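What follows is a group of structures, each given as structure tokens.
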Structure 1
Amino acid sequence: MKKILFIDRDGTIIKESPPTYQIDTLEKVEFYPNVIFFLTKIVHELTYDLVMVTNQDGLGTERFPEKNFWPIHNHILKVLKTEGINFSSVHIDKTFQEEKSPNRKPGTGMLTSYLKDSYYDLPKSFVIGDRFTDVILAKNLGCKSIWINKEDHNHIISSNEFSIYEDVKNIIVLKTDNWKKIYEYLKNISKKFFVHKRTTLETDVKITLRLYGKGKSEIQTGLGFFDHLLQQISFHSLIDLNIYTKGDLHVDEHHSIEDTGITLGKVFHKAINNKKKQGIERYGFSLIPMDDCLSTVALDLGGRSQLSWNVQFLREKIGKIPTEMFSHFFKSFSSSAKCNLHIRSTGENEHHKIESIFKAFAKALKMAIQINSSHHLPSSKGLL
């Protein structure tokens, strides 16, 4: 289901121009501070469709001729488009307030297709605007409201509007005149933790993962060097990871490493399963040098499991980990995450070799999970 940002134009994307409030010359066009920068980040990093909804009082009348409106409006859209900010649709009501048109905000007459189509996830969508009518529109659509408004006072509200403020204030999730805060709020709510547990007679593994995090991690597997390598995945991919593995280390390291790889693959697959539909890049690749070593990792999150491993180690162990277990870890991850992994490494220092592999793996993951600008399913087959 698609989430939407219904965005007002005047007072939200561009500044209003009192006393007429008609943007009918280029001189009146002044973009809201940082709106282009943060809308670009929203488009590229998040998964919302953008829909513009604006009231333009008397557009097409002598008081506001269309010949004065369209060149300016199209110029605004063109500027936004050059930064990758595309609106899937633009809805403009031309009536005056006294006409009480059902199409005029906060009426939903122009937006009935969104109400009727189950393809849209309105409860997780937002109306962003500077007028109280935008707040009421959010209520009428079943959305939440982000109110372009200073945090320490309310925008001017008519007496009629104030009488219903108590009924709608609970849908206002953010009140601010700062587009950075809008971006940060939307970014934060897009972050979701996924958890997977695997318990056998040999191991007990619990992993918590957040795809678009800050690279924070808490790792406890009982194997110091393995902890260090798993921390590299989190740090360099910006995926937040908490990994707790309790295994039969009194036997050997095999089960702990294998089951950690399986569990990490399972929780990762769970996390990206819906993201695929929202348009992740799918493919990732990275080449990491580390002193004498050079490691490359390429991966495809296309739903098929395959590991191609072209790495040779001359030592039996690094830390307490048998070097044969590194390929087994990635094989376990590939099988559970349902992804292709191609890993190559050359060099003399075995520590540098495996650490650069884990870093390259993290960078490839970071690339593959990014949301593409079109939000299309990343397959010409239409299925992953």
Structure 2
Amino acid sequence: MRNPVKGLVMAATSALAFCVGGGPAFAADATQADAGTLSDGGKVTAVTLKAANCVSATILTFGATLWKLEAPDRDGKVADVLLAYDKLSDFEKTPNYWGATIGRYGNRIADGKFTLDGKTYQLPQNNNGQSLHGGGKGFDVQNWKLDSIKSGKVATAVFSLVSPDGDSGYPGTVKTKATYSLDESGNLQIVFDATTDKPTVLNMTNHAIFNMAGEGSERDAMTNVLTIPASKYTPVSKVLIPTGELRSVEGTPFDFRKGKPVSVGLRDGNDQQIVYGRGFDHNFALDKGQTKTPELAARLEDPVSGRVLELLTTEPGVQFYSGNFLDGTYIGKQGHLYRMGDGIALEPQKFPDSPNHANFPSTRVDPGKPYRHVMIYRVTTSPR
């Protein structure tokens, strides 16, 4: 098994050291390349979407994974802001969700159980007795089909996957699509669409791990300034399952409404929630709630380079994970050894364990009532 598009990675890193403008023939360009072969013989494709302002995104069919997101700083220096593996074999042997499309259910379900229409379903318990991110054989480790790519004013790639009835214990045959679109301004939109032939639960998201200073930068993600417009969050038990409470962030380390470095409050051992999460690993109930069109869920800035990420979503929650389980055993891009604090995740979603909490937003999906989640990664720069 060989590295995914190794030559392409080397060329892209060199060619995009600085943004020189000009752009391709189209305002946004879509190209594809061979990304290697899986252990079962499956062929993986990498699709690169590139805007004229030098923002680019590369997506692998394996996991419909956002593998690279490159963006210029104030001076035009381009950096990849995502943590991930370089080797396809690592994605397969030691999956860590990095950049992957998560399903059927993003986040945790208590004891891997939920009841729907009087029937109890048992899911794989792959995380301290809980079911996490689909139960270990979720959408993140499936090789999706590349349906189409298109260049133009908006560059687009469409990926599809069919999850059969009973897949990882979930009811219903679910047909889903993940559509990545990059416009000429560098806004990367991801749309998750799905249908089912039986009532089921569904909660899809993307699990990108960010450092706006750049992957492998000497400034880790704890120096990034984070804003989350949420006045409440969902506290958890010691196994990180929500208690069902919606708790005010006022006066706690969880208050990111005015923006602060990620490191502030990260090691506050006086807060039991920080102790349980080994830092931040919590869902924030966004003040905007569920919306028809994407609205701001989080803003992340590296003050030195000026790179800014705005996350917009239609979903009512966002999980903020401060990379607490990066323990130095993972070797990522360019041979970098990833440790705690090197990156953070901001996962737009409905709430964890929603099927077991009547007061949480419903994740139920029925036949004839399609599921849709629209999210946007907007990459810009702040003034000096």
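Just so it is clear, none of the values below were taken in a lab; they were calculated from the coordinates. Keep in mind it's a predicted model, so treat the numbers as computed, not measured. Cβ atoms are built from the backbone, for glycine too; each structure is taken alone.
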- Message: One of 1, 2 was used to compute log10 I(q)/I(0) by the Debye sum over Cα atoms at q = 0.06 Å⁻¹, and the result was -0.33. Which label is that?
- Response: 1
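For which of the structures 1, 2 does the calculation of distance in nm of label points 7 Å out along Cα→Cβ at positions 38 and 310 return 3.7?
Structure 2 accounts for this read-out.
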- A value of 17.2, 49 was derived for Rg and Dmax of the Cα atoms in Å, for residues 142-229 alone; which structure in 1, 2 was it taken from? 2
- For helix-only ellipticity at 222 nm (-39500 (n - 2.57) for each DSSP H run of 4 or more, over all residues; to 500), the calculated result is -11000, so let me know which of 1, 2 that is. 1
- Note on the structure: For FRET efficiency 1/(1 + (r/R0)^6) of positions 182 and 318 (r between Cβ atoms, R0 = 41 Å, to 0.05), structure among 1, 2 ranking highest is 2
